[in-house]
1. Going by distance in nm of label points 7 Å out along Cα→Cβ at positions 41 and 353, which of structures I, II comes out largest?
2. If relative contact order in percent (Cα under 8 Å, 6 or more apart) is calculated from each of I, II, which structure is the one that comes out at 16?
3. Assuming -27000 is helix-only ellipticity at 222 nm (-39500 (n - 2.57) for each DSSP H run of 4 or more, over all residues; to 500) as calculated from a single structure, say which of I, II it is.
4. Which one of I, II has distance in nm of label points 7 Å out along Cα→Cβ at positions 9 and 169, as calculated from the coordinates, equal to 1.4?
5. If semi-axes √(5λ) of the Cα gyration tensor in Å, for residues 89-176 alone is calculated from each of I, II, which structure is the one that comes out at 32, 17, 9?
6. Quick one: distance in nm of label points 7 Å out along Cα→Cβ at positions 105 and 329 came out at 2.9 when computed from one of I, II, so which one is it?
Structure I
Amino acid sequence: MKIVITGISGYRNRGVEALGETAITEMRALWPNAAFTVVTTDPVYDASRNSKDVRVLRDSPGFFRQSRMRRNVLEALAPRKRLSHAHAVLAAIREADLVVASGGDVFSSEYGTGLLRRQLGLLDAAQSAGRKTAFLAHSIGPFKTDAEIALIKPVLQASSLITVRESFTRSYVVDKIGISAEQVLLTSDVAFLLPPNEAERARRIAALIGLPAGVPYVALGPSEGITLFSDARDRARHDTAWIETVQHFLETTDRHVVLIPHVQDANLFNDDAQIAFRLAERLNFPERLHIAAGPLSARDYKSLVAGADFFAGERMHACIAALSSIVPCLVISYSVKARGIVNDILEDHAHDGVVLSVADFVSHPDRGTLLSTAWERRDALRLILAQRIPVIAKRARSNFDALRALFT
C-alpha cells in the first residue's frame with residue numbers, strides 16, 4: 001500500500017502537525033506495511049518532525065496551481081531540471097494506491113484562490129492517473145465566487161471519499177456546491193484522536209517554562225497571523241484585546257497564565273511566538289506569565305493545554321486540543337469552521353460565549369464581563385464536554401473506517 005498525503009502547509013503549524021501525525025498513525029494501524037509520502041511546502045522542517053520511514057517531498061506550487069492541460073504541456077516541454085520537484089510529486093501520486101487530502105480548511109476562500117488551485121491540482125493529477133482520492137475531515141468553503149465553486153466541484157465529484165468535520169460544511173457541500181448527499185460523510189476532525197505526550201515529559205516541559213509544579217493555570221493561544229486573514233485587521237487593537245485578557249486572568253484569579261504559540265512560522269507575520277513575547281513585554285514580564293515557545297510538538301502543546309483549568313485561543317487546533325481534553329474553552333474564530341465544530345460538539349446545549357468572532361473579541365465593549373462569564377461557566381461546560389467528546393472522537397475514528405472500506 002502506497003499512500004500520498006497532500007494539504008500539508010508545514011508542521012511549524014502544530015495544527016497541521018496534529019492532522020498529519022494522527023492521519024499517519026491511524027492509517028498505519030489499518031495498513032502496517034503502508035509506505036507514506038507527505039507533500040509539503042516546508043520539507044526540511046517536516047522531515048525532522050516525521051519518522052524516518054515517511055518520505056517527505058517538496059510541493060511545487062507554481063506547477064500544481066495550473067490547469068490540467070497546462071500541467072500536461074509543462075510536463076512534456078519544460079526542462080526536467082526546472083520541474084524536478086513537480087516530477088517527484090507526480091511520480092509518487094501516479095504510483096500511489098491512495099492520495100489523501102489533509103489540511104482541515106485549505107479548500108476555502110480564506111487563503112486565496114492560488115492555494116485552492118494548488119491543492120485541487122494535486123488531487124486532479126491523482127484522479128487523471130486513475131488513483132483513489134479522499135478529502136479527509138475537511139471544512140470546505142464557503143467560497144466567495146462561483147468560479148471557485150466551479151474549480152472544486154468536479155474534483156469533489158470524482159473523489160473516492162469525502163468526509164467533512166462539521167455539519168455546516170456538509171450542508172454547504174450538498175446544497176450549495178451540489179454534491180450528492182450520499183457522497184458526503186459527516187465525521188469530525190482527526191486531531192480529536194491525537195494523544196497528549198506522557199505525563200513525565202509534560203511535567204518537565206512545564207518546569208522548563210518556569211511553571212511551578214502543581215499550580216493551577218489558564219492557557220491562552222493568541223494568533224499572530226489572524227489579523228492577516230480575518231476581519232480584525234488592526235494589529236494594535238488585537239494586541240490590546242489580548243493584553244487585557246492576560247491582565248484579566250492575572251488580576252481576577254490566582255491562576256498562572258501560559259501562552260501557547262501553536263504556530264511558529266518562518267514568516268514572522270504568522271509566528272505566534274511574536275505576539276506572545278509582545279504581550280509579555282507590554283505587561284513588563286509578570287511573574288505568573290509563561291511562554292511555551294520553542295520546537296514543542298503538537299502532542300507537547302496538547303499536554304500543556306490539557307493541564308489547564310481554562311483555554312481561550314484563536315488557532316482552531318489549539319482549541320481542539322482543549323476541547324478534546326475536556327478543558328472548557330473560548331474559541332475566538334475568523335471563519336465558519338469554528339462555529340460548525342463547536343455546534344456539532346454541543347448540539348442542543350447552549351453555546352453562547354463558547355465561540356466568538358475575532359472582530360467581536362477585539363471590539364467588545366466589556367471584555368472583562370465576557371471573560372468572567374466564560375470563566376464562571378467552565379464547570380458546566382466541562383460536564384457537557386465529558387458527555388460529548390467520546391461521541392466526537394468516535395466520529396473522528398470513522399474517517400479511517402471509511403478509508404478502509406475503500407479497499408474492502
Structure II
Amino acid sequence: MFRSLRERNYRYYASGQVVSLTGTWMQRAAQDWLVLELSGGSPVALGVAVALQFLPSLFLTLWAGVLADRFDKRTLLIFLQSGLGVCGLVLGLLDTTGAVALWHVYVLCFVLGAFAAVDAPVRQSFVVEMVGPAQLTNAVALNSMTFNLARIVGPAVSGVLITLIGTGWVFLLNGLSSIAVVAGLVAMDVSRLRRPEQQPREKGQLRAGLEYVRQRPDLVAIMGVTFCIGTFGMNFESAFAVMARNVFGSGADGYGLLITMLAVGTLSGATLAARRSARGGPRLRLVFGGAASFGVLLMLASLMPTYWTFAVALIPVGIAVMTFTTSANATTQLAVSPAMRGRVMGLYMLLFFGGKPLGGLATGWLAEVFGGRSPLLLGGAVSLLAALVGAVIVRRSRSKPAQDLPR
C-alpha cells in the first residue's frame with residue numbers, strides 16, 4: 001500500500017516527519033495552555049497568538065514558492081526545519097527558567113509562523129523530487145496519514161506531559177524533534193533526487209507564476225474549490241466546539257471525542273487514497289467528486305438530531321475531505337511544469353490556509369446569529385456549490401488546447 005516508502009530518500013523524510021509532526025502538535029497544545037496561564041485565561045490573548053502564527057502565511061507563502069523554484073529545496077528545508085526547532089528550544093528555555101512573558105510567546109508565534117509559511121510550499125513541492133510522479137499520490141496520502149495521526153497523538157501526549165513536567169519541557173522536546181527531520185534530509189542520497197532545472201533570478205517571477213495559473217482553467221477551478229473548502233468548510237475545531245457545548249450541551253470531553261471521530265475518518269480517507277493510488281494517478285472527477293461529497297455529508301452531519309449521530313456522521317465527512325485534499329494536492333503538482341511547481345504550490349497553500357481568519361470570523365458570527373449548526377450547514381453548501389462550479393469550468397474548457405490534466 002505504501003509503495004512510496006520503497007524510495008530510500010522518502011523513507012528518511014517520512015520517518016523524520018512522524019517524530020517532528022508529533023512534536024509540532026505537542027507544542028501547539030502546550031502553547032495554547034501557556035498563553036491562557038500567562039493571560040489569566042483570556043480567550044482574546046489566545047486568539048492573538050493564533051493570528052500571529054498564521055499572519056505570515058498571507059505575505060510569505062507566494063514568495064516561498066518563488067524560492068522553491070530558484071533554490072535547492074532540500075537545502076532550504078534543512079534551514080527552515082532548523083529554524084522551527086530553534087523556536088521551540090527558545091520558548092522552552094524561557095519557560096523552564098521562569099523568564100517567559102506573554103510578549104515572548106507572541107514574538108515566537110510570529111517567527112515560527114514565518115518559518116512555517118515558507119516551509120509549506122517548499123516541502124509540498126519537494127515530495128515529487130523524492131518519489132517521482134508515479135508515486136506522488138501515494139506519498140501525499142502517506143503524508144496525510146502521518147499528519148492526522150500526529151494530530152491525535154500529539155495533543156494527547158502533550159496533555160499528559162504538561163501535567164507531569166510542565167509546558168517548558170514540551171517545547172524543548174518539540175525543538176529536539178526537529179533533529180529527526182534535519183537528519184533525514186542530510187542523510188539523503190542527492191543523486192537519486194529528481195531535481196528540475198533551477199530557475200535563474202529574473203524580474204516578474206511571481207507574476208509569471210500567477211499568470212501561468214490564470215491561463216489554466218483546470219488549475220483555477222481546483223484552487224477556487226480549495227479556497228472555498230479551506231475557508232468555509234474546514235473550520236472544524238471552532239465549529240465542533242460550538243456544536244458540543246451550545247447545541248448538545250456537552251463538555252470538553254465531548255468536544256475532544258468529536259475531533260477524534262473526524263480524525264478516524266481522515267485517517268481512513270488517507271488509507272483509501274493510498275490504496276487507490278495503485279490504480280494510477282488522480283483524476284479531476286475525484287477532486288470535484290470528493291469536494292461535492294464533502295459538502296453534502298457536512299450538511300447532513302449538521303442536521304443530525306443527537307450528539308452520537310452527529311459524532312458518527314463525522315467519520316464519512318473525514319473520509320470525503322481527505323479524498324478531496326489528497327487528490328487536489330497530487331493533481332495540482334502533476335499538472336504543472338516542474339519549473340513552475342514551487343510557485344503554483346505556494347499559491348495553492350496560500351488559498352488553502354490563507355482564508356482561515358475569514359472562515360473563523362464567519363463561523364463565530366453565523367453561530368452567534370443563526371445558531372450552532374449554521375456554520376457547518378453553510379460551509380457544506382458553499383463546498384458543494386464550489387465543486388459544481390469548478391466541474392462546469394473544467395468541462396467548458398476541455399475543448400481548448402493545452403489541457404494536460406488527467407481526466
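1. Numbers: I: 3.8; II: 3.2.
The maximum falls on structure I.
2. Values: I: 16; II: 26.
This figure was derived from I.
3. Structure of origin is II.
4. Working: I: 1.4; II: 3.9.
Source structure: I.
5. Values: I: 21, 14, 11; II: 32, 17, 9.
Considering all the candidates, the number was obtained from II.
6. On the way: I: 1.2; II: 2.9.
Derived from the structure labelled II.
Laboratory data are not the source of any read-out in this text; all were calculated from the coordinates shown. Everything numeric here is computed off the predicted structure, so don't read it as measured data. Cβ atoms are built from the backbone, for glycine too; each structure is taken alone.
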